[in-house]
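Below, each structure is written out as structure tokens.
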Structure I
Amino acid sequence: MKKLQILFLVAFSVFQLQAQNVGLNIGDKAPDLKFSSPDGKEYSISDLKGKVVLIDFWASWCGPCRRENPNVVRAYNEFKDKKFKNGEGFTIYSVSLDRSADAWKAAIEKDGLVWPYHVSDLKHWKSAAAKTYKVRGIPTNFLIDGDGIILGTSLRGNRLDQVLKSIVVKERSKVELESDLKLTLLELQKKVENELVKTDKKSPKYKALKLQQKQNSKALKVLKL
């Protein structure tokens, strides 16, 4: 695996620039939140960058929320260590619309909500987080990827499991990975050769392309192609 990683770095670099709108629709970048936990520690959604995160709005006094909590706990236990298409691991950022800190903490313990990211401003329906996310009823949630992009909303019961399963990265064999790398290198080599034909031999670009061609050839020899 280390050899493949080195070859990727040597062979080519890919730069992607994506402008994302901050919003509440699928495909938008989720608004950041920063609130305190029961023990006074502040957690923000941006702290969890790189993980798939369920932003879960609930409250200790909400019957449907408490009935939904076993499904959330099950999803957490099943997917917390998984690799995703754009995220390493799964966790939950639980936002409580409670008024009572004691009731909130008791519900966390009783329902077995073992992840650390529990936050609230204890303002009930005047919660600043609920206002930011335009929450009108609970339970409700937003699933985001490692870059904070919203993948789904209001995912309850088995629907949450289904969406998480759909983005889990399937483990691939070394042979499959090497095969894909070979194809990528061959495509890149062809593009470099086409560019060389159109480029002035005295230009800096030509020298850079020749160097890239040489590096690609070395990488392909390592892969015995």
Structure II
Amino acid sequence: MHRFISFLALALGALLPVINPVGSSLVFLGMVGDASQPVFRALARKIAVTTALFLLVLDLAGAAVLKLFGISLPVVQLAGGLVLAAMGWGLLNNKSEAAGQKNAAQPHQDISALQRMVFYPFTFPVTAGPGVLVVMLTLSAHASKGSIMHMVVSQLGILSGMAIMCVAVFVFYAWAPAITAKVPPSTAQGILRVIAFILLCIGVQIAWNGLSALISTMGAPQN
């Protein structure tokens, strides 16, 4: 029981800052725009399920997939960070006036277009980016130590932490418009710009971490 609680707390503590349901929900809100509440709930449900499946695959087969294709973690960090930075830059330079006119002309957004965005970019990299990949691979490596029973209990703790995070994603994504309903439009736009800038900075930081790791390997002695 102690091992289960330890890995549950470890998974929550490690996944919370990289998934960040509150901040990610504001990015999600800015990308979806003026959609109805049922649309937000339907999208949030699919994103939460997709995120859960994505985390499960990373936990069980992430290291094997990277090894199969010969991809290192620094390369994943560099590429994923660049993708996040590009998304943040796009949101940061999004014209709110043009978006407002578009939403006014089309109050009911193309649901099929939003459905096609459930995995990319809503699940990856907005909700579960390259930082999540690194975290899940690390957690999986820690859980694989010890006896079979210890491994099973550790994995159950990690899976429970993943489930809690996915529920949090659903709650904050589904009610993202309600959370900001009482915020004036100008203030909401300002918040979204700040979140977009933070997303840009996170992407640059992740990319820099990957680049730094790659540069450090260049000077390492070859065996």
Structure III
Amino acid sequence: MKGDFDFIEGLRGGCRAMGLPELDDEALNRLFVYFKELKRWSQKINLIAKKATDTEILEKHFLDSLTLLPLLDGKKPHLLDIGTGAGFPGLVCKAAEPELQLTLVEPRQKRVAFLSHITRTLQLENISIFDCRAEDEVMLPSDGGFTHITSRAVSEVKVFLDMSSRFMQSGVQVICMKGPKWEEELLGYEQSAHSYPFKLCSQKKYVLPETRGQRHLLIFESVP
């Protein structure tokens, strides 16, 4: 891809192909600025794979992140993104939908600097960035008013659900973003000897248009 036309058209076409919400021109332009800054900063610090092509960045980071948007359509959604890295998926969703309230958790200082830079550059509000780990109850209280919790950084379903348990209140959803091996992880969780206060209430599948990567969203809620 070369230039803003290709990125914006690729993003627009990708959303259409995957059945994701249509983005307005302002959202597309914000995401394009994000894309450019991501590439620029990645020349100096480790944000994404060094050899990633523009198509791979667009699909594996931006389109992949936007699969969350249809789930964030309730009243005043507040997303907690644990181990967000360079802002995937939370900050991408925020750039697409500025009304979203967002809390990002990222312990690595260089990535926190990038997150702060994107937030300022895109003039986004209602974002909290915590430079800590999810287990840090002093810096990150459990009563943050979150409606949705997600992460692309935590590999196993049962590990992430355990990590999320202290934030769970009635109505809160945990969204596990998984690849093609999601069934193995789900089975591992279901067969675990541990007792988790969660139930799988729904799931969604997406296929990235060009790279053909499979994405599965597993949506859990707390058991009453």
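Quick look at the numbers
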{"quantity": "Parent structure of the calculated result -27000, given that helix-only ellipticity at 222 nm (-39500 (n - 2.57) for each DSSP H run of 4 or more, over all residues; to 500) is the read-out and I, II, III the choices", "calculated": "II"}
{"quantity": "Which of I, II, III yields 3.9 [distance in nm of label points 7 Å out along Cα→Cβ at positions 190 and 214, calculated]", "calculated": "II"}
{"quantity": "Structures I, II, III, by percent of Cα pairs over 31 Å apart: label with the highest value", "calculated": "I"}
{"quantity": "Structure with the greatest value (metric distance in nm of label points 7 Å out along Cα→Cβ at positions 62 and 94, set I, II, III)", "calculated": "II"}
{"quantity": "Structure with the greatest value (metric relative contact order in percent (Cα under 8 Å, 6 or more apart), set I, II, III)", "calculated": "II"}
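Only the coordinates and a few stated rules stand behind these numbers; no lab work does. Remember, it's a predicted structure, so these values are computed and weren't measured experimentally. Cβ atoms are built from the backbone, for glycine too; each structure is taken alone.
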